[in-house]
Structure formats: structure tokens, C-alpha cells
1. Using helix-only ellipticity at 222 nm (-39500 (n - 2.57) for each DSSP H run of 4 or more, over all residues; to 500) as the calculated read-out, with -7000 as its value, let me know the right label among 1, 2, 3.
2. Where does the value 1.01 come from, among 1, 2, 3, when Rg/Rh (Cα atoms, Kirkwood Rh) is the thing being computed?
3. When distance in nm of label points 7 Å out along Cα→Cβ at positions 79 and 127 is computed for each of 1, 2, 3, which one produces 2.5?
4. Suppose relative contact order in percent (Cα under 8 Å, 6 or more apart) works out to 34; of 1, 2, 3, which structure was it derived from?
Structure 1
Amino acid sequence: MSEDNVEIVKRGFAAIVRLDAEEMLEFMDPEIEFRPRFQLMLGGDEATYRGYGGVRAAFRDVYAALDWIKPEVRKIHDLDDRVVALGELHIRGKSSGIEAHSSAGWVIDLKGGKAVRISEYLDPDEALQAAGLLE
């Protein structure tokens, strides 16, 4: 199942790049907890979205604020029911046209082939620490 989880995560990132919330939902549990942090790159506040309705609201927020969002995964740690992805997050503001880039890490917890929690970090070490890979 672990290799399947890595493939699920990769397909989920591809859906994010396409801003395809409905495809993202295919990889998520109905009770998903989604903690994106792109808002912090724009000077906003942290937000946590729950369930399919929450994921749709998160994507509405993305559509409203950004021309595009491009997570770039460079390394994946396969921890069975948890996948840690490390890389960068690139965004461009819709009204400002300003591009921002940040190192990033994502911790994705999976159950039964569906993501139950996705936590984004703007510091890869925080993601590694959250996953228990760094003290």
C-alpha cells in the first residue's frame, strides 16, 4: 500500500497545479483536514479546512488570491501511511502579479488509500519534525 500512497500524493500535487479541486477530492477522505499555508506567503493568516466543503472553500480562496500555485516536490519520504514531500512552493498573486517562492514541506497522512490530513509547512525542517524524522 505504501507505494500506492506515494502515487496518490503525486497525483494530488498534479491536481493542485491544475487548480482542480474536484480531482483533489478523489484522493481525499470525506473528513479530510487540509492545512495549506500559501496564505502566509501573501501576508495572510493560517487556515484549516475540513471535509470536502472545506477543500472547495480552500480552492475558492486560491482562485480568488492567485493566478497560479505550483508546488514542486523534489524528495518524498515514504512512511507507510504517511508521506512527507519536500520541495518548493511557487505562487503568483492575482491582483498584484507578484510572484513568491518558498521552501516547503508537506505531511500527508493516509488511510485506506485516501488522504485524511494534509499539512503544509513553509520550512521543510518543520515538516520533517512534524513527521518525526527530525529532532
Structure 2
Amino acid sequence: MYNTETQIRVRYGESDRMGYVYYGNYPLYYEVGRTEMLRSLGLTYKDMEDNGIILPVISLKVHYEAPALYDDLLTVKTYLKEMPSVRIRFDYEIFNEKGERLNYGETTLVFTDAKTRKPRRPPEYFLEHLKPYFSK
């Protein structure tokens, strides 16, 4: 398993009149966590796209437990619990500064050839970056 933590400060425009984070922003926080996780491994979406691989999201699950508020410093914990094949699943938990879990969810993405739009296996260099975290 591989996991990372990313901090995000809730901006005013992400909240409603009550000061609560708008529910549609949580998947954006997941994306920040996912992008930063890949970056921590030396991988980027840009490099993959430049090499003809795209990663569309095919599944999103979001569970709300308590609201995040304007100006909260959130911690997005991102987990990769299994080696990817054609699909790659990320799990997330979002915590406030008090350590209270506010939200959890998951996304599943598919490695896709940018030209043919057909699913494909992840490139070897991608798997090589992950192998140390999944060797038994």
C-alpha cells in the first residue's frame, strides 16, 4: 500500500453562505490528493498525457460525515491499496485540524490510449515506481 497526505486550505469561493464547503468540491479535493500522490512518486498526469495515456474517472463515491468550513486547513489522505492493472483505484479521507474525519470516498480511473480511446495496461515505468510499495 502507498499513501500520502496533502493539505488544502478551504477558500471562500468553495463555501456557501453558511460557511460550509459546497458538496461538489470534495471530488476536487480528491483530485488534488491524487495528483500530489502521483507527483510524490515522480509521476505526473502531464507526462502520461504527453506519452499518449489518459486516465478518465469511471467511478466516484463520496460519503459526507461532517462539514468542512471556510478557512479550515484540511488534510486529504490518499491511499493506493493495490497495484493497478487497467484500472487504478484511489481511496480518500478528509480530516479537519482537530483530526475529525469529515469525508471519505474513492475514485476508479482507467488507463486509456489517448488515440484509440481504448483501455490499456499501465506503462511499465508507472508500475516500476509502485513496485517497492506492493512487493511481498
Structure 3
Amino acid sequence: MLTGKRFLLAGSIISFGIALLHIVIIFIGAEGYRYFGAGEEMALLAESGSLQPVLVTFAVTIFFSLFGLYGLSGANVFKRLPFLKWILLAIGSIYTLRGLVVFGEIIVLLGNTEYPFRMIIFSLVSLTAGILYLTGIKLNWKDF
């Protein structure tokens, strides 16, 4: 029987991977912010020694870590977290909505060969995570 536990576990692994990537970006600095699409303003702030990029990126890291923890909780790896069903639904929706940007990015890439292909990869990772979370929720809905 197919259960949602494996889907939620896979989604949480992606979430923790994204959280770890954000920690790495902090250490890389300005070039990391540029490469991963945080914007030139964040890169310039990092170059000037501002703590703002570090704090913002660390806050984002905390959110992705919470996404991962909720995925693990939904997979019954540890105790049930508050509002589990609804937060998992929100996480899956956030990832999916972010990932759906891929269709617009593909259109942009077709008209502009200078558009970074890595942005499409980032969107596909997000879409995959969203589908994993939403599938996990759907398969385990009655257990929440």
C-alpha cells in the first residue's frame, strides 16, 4: 500500500537541502547571492559588510528548516507538530506556486538565450518539493 510517509520524507529532505544551501550562500557571500538570484542589492549589501543579507538569509534558512521538520512530523519520524495538516498543506502550496514559475521561465528562456538555465532548475526543485508534500498529504489525509 502506498502511503504518504515516503513523499513527505522526500519533501523534507529537499527542504533541509535548501536550508543547508542558504547557509552555504551566507558563507559564499555576494557571489552566492548573485548566482542564486537574491538580487544585486543583496549582493552589494554583502560586499559592503552589511549584516542584512546574513540575517535575511538566516531567517529564510529557519523557514526551510521548519518546512523540513513538518515534513518529518507528517512522516511520523517524531511527534506530531501543531496544525500539522494545514501547515503541510501550506508548505506544499507555497512550493508548488513557486515552482509553477517554471512555465514562464521556459518562455523567457526561449526568447532570451541569456536567461540563466539554473533558474529553471531552481523552479523545478521547488515544484518537485511541492508535489511531494501535496501527494504525501493527500495519501495520508485521514491520518492527520
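Computed from the coordinates by the stated procedures, all read-outs in this text should not be read as laboratory data. The shown structure was predicted, so the numbers you read here are calculated from the model rather than taken from an experiment. Cβ atoms are built from the backbone, for glycine too; each structure is taken alone.
1. 2
2. Going label by label, the one that fits is 2.
3. That value comes from structure 2.
4. Going label by label, the one that fits is 3.
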